[in-house]
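In what follows, structures are represented as structure tokens.
No value in this document is a laboratory result; all are computed from the given coordinates. A quick note: this is a predicted structure, and the numbers were derived from the prediction, not measured. Cβ atoms are built from the backbone, for glycine too; each structure is taken alone.
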Structure I
Amino acid sequence: MILKISKFIALAVLAIVLPLMLCAFKQKNMANDMTVVRLETTLGNIDIKLYNETPGHKENFINNVKDGAYDGVLFHRVINEFMVQTGDPSSKTATKGQMLGSSDHGEEIPAEFVYPKLFHKRGAIAAARTGDNVNPEKKSSGSQFYIVTGKKYNEQELIQMEKSIQNRQKQSIFQDLCSENRYEIFRLRKERNSAGLTELQEKLIKQTEDTVKSNLFHFTPEQKKEYTENGGTPFLDGSYTVYGEVISGMEVVDSLQTVKTDSNDRPIEDVKIIKAIIL
């Protein structure tokens with residue numbers, strides 16, 4: 001009888017513990033799940049890791065690799081101490097000196113800002129996109145991306161940059177509020193009501209300050225450490241989706257960023273991705 005009870009208790013415990021063990025194992029595997037893509041270029045191999053935190057961009061990149069979208073494309077825009085850009089499908093058949101960067105493979109992708117966790121550190125992979133004037137939602141290109149090379153910044157430079165970004169942040173909010181109140185502004189101007197315009201302006205400025213107060217841009221300690229010790233392009237943070245990073249072959253990227261380029265930042269001698277493969 002005691003033996004039967006012991007077996008029953010053991011089975012009951014196993015029934016509780018086993019699902020928990022399986023769940024923990026699954027979570028561990030998900031955490032360790034890493035997609036690595038190798039870009040075989042004419043200058044050497046570049047291995048990049050795609051982030052799980054940006055699933056839309058990760059899936060799109062994988063599909064592009066499977067479609068062969070990156071096989072044969074050129075690095076069409078190269079700027080030393082800034083970034084190297086590729087992914088324009090028209091570059092596969094481009095003639096010497098042809099201006100590139102306007103074509104795409106697939107559709108635009110909704111932005112996935114995981115900020116401040118994912119930022120423009122040296123080696124970051126980020127999506128190219130069209131400008132805010134035609135793309136206010138900051139949707140990403142379906143295929144074009146860039147690898148950050150950047151440069152190192154001192155603490156004072158980061159403070160100045162932080163203030164500049166904060167000012168742009170406030171201006172953007174203020175402009176949105178002005179747009180929302182445009183009919184009231186038009187009425188006051190039509191009536192030549194200077195006092196009313198001043199009162200409304202002060203009201204919108206206060207609303208701007210209240211709105212930005214809880215979400216004012218600041219570089220994190222991790223960002224400051226990365227930008228001062230290794231470099232990057234901090235002025236792009238929050239404007240372009242970062243969805244991966246170089247884990248091997250950064251020396252190839254460094255070699256690429258120093259090649260001679262024309263007036264459109266295209267390398268004089270073509271540098272291309274021969275083939276992209278998922279490892």
Structure II
Amino acid sequence: MKLLRVGELKKEIPAVLDKENKIRNLSNYIEDFNPNTLNINTINKIKDLDFKKLPEIDSKTRIGACIASPGNFFAIGLNYKAHAEETGTKPPELPVVFNKSVHCIVGPNDDVIIPKNSQKLDHEVEIAMVIGKKAKRVSEKDAQDYILGYCICNDISEREWQKEKGGQWVKGKSGDTFGPIGPYLVTKDEIKDIFNLKLTLDLNGKRRQTGNTGLMIFNFNFLISHLSGFITLMPGDIITTGTPPGVGLGMNPPQFLKDGDQMFLKVENLGEQNSKIIKEK
């Protein structure tokens with residue numbers, strides 16, 4: 001299934017995309033897609049519904065973030081060898097783990113804001129996993145049992161804050177609007193091969209990033225096993241899994257996002273994002 005949330009900001013309602021790509025209202029059956037409802041049992045109940053009998057929603061309605069109020073927003077850094085190399089960093093022997101603030105999350109087509117004190121804003125097309133049940137010390141072979149689905153994430157990063165201001169990466173990864181996710185939370189049964197998905201990002205109509213999940217240093221199953229060995233993962237938690245090469249930081253000279261830029265992200269089976277960069281007022 002392709003699950004989504006639609007409506008005005010902070011007034012979104014849960015919905016599902018039917019086989020004809022029509023948006024259907026789920027609000028009579030589920031309050032929202034949040035940590036209280038995002039579990040495998042609830043998803044199975046939604047699957048049993050006759051989507052054609054659900055009210056149709058206008059396709060022009062704003063699409064919000066596909067998850068409301070997640071408990072955690074984890075991220076993996078330097079998870080593609082070529083991306084690590086373009087930033088002048090040795091590929092890691094174990095996953096680089098950091099947090100993004102859950103308050104940075106916005107919809108897939110919402111504007112991304114350049115903060116007033118920002119000089120080096122950058123893009124990162126990624127695939128995020130969403131946890132479907134409590135995961136603690138999970139083995140790699142069982143990892144998929146704990147994943148509810150996947151979505152696109154643009155891990156917006158302020159490189160000066162991330163690399164030149166001391167401390168951990170979280171400062172450069174958590175500004176307002178630094179976490180566009182969606183449009184859809186795609187349940188794992190909809191994806192033929194999660195280990196072979198193409199992901200791309202275009203900036204102002206020109207291809208910047210191209211990658212494939214088969215090139216990840218640490219795959220989805222390893223990441224679930226690794227993280228759950230240290231941290232108990234809960235339903236609704238988001239884990240975004242790293243970006244392929246082509247970020248602005250890796251260019252010579254570096255090229256960062258500016259007012260008016262347009263980003264277009266696409267991932268096989270997961271949909272598209274289209275965000276405009278605007279200066280903070």
*asked:* As an exercise: mean count of other Cβ atoms within 10 Å over residues 58-65, calculated from one structure in I, II, equals 16.0. Which structure is it?
replied: II
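Of the structures labelled I, II, one was used to calculate helix-only ellipticity at 222 nm (-39500 (n - 2.57) for each DSSP H run of 4 or more, over all residues; to 500), giving -2500. Name it.
Numbers: I: -14000; II: -2500.
Comparing all candidates, it corresponds to II.
Taking mean projected area of the Cα convex hull in nm² from the coordinates of each of I, II, which one would give 14.1? Don't jump to the answer; show the numbers that get you there.
Working: I: 24.0; II: 14.1.
The read-out was computed on structure II.
By the measure relative contact order in percent (Cα under 8 Å, 6 or more apart), tell me the structure among I, II with the highest figure.
On the way: I: 34; II: 25.
Largest value of relative contact order in percent (Cα under 8 Å, 6 or more apart): I.
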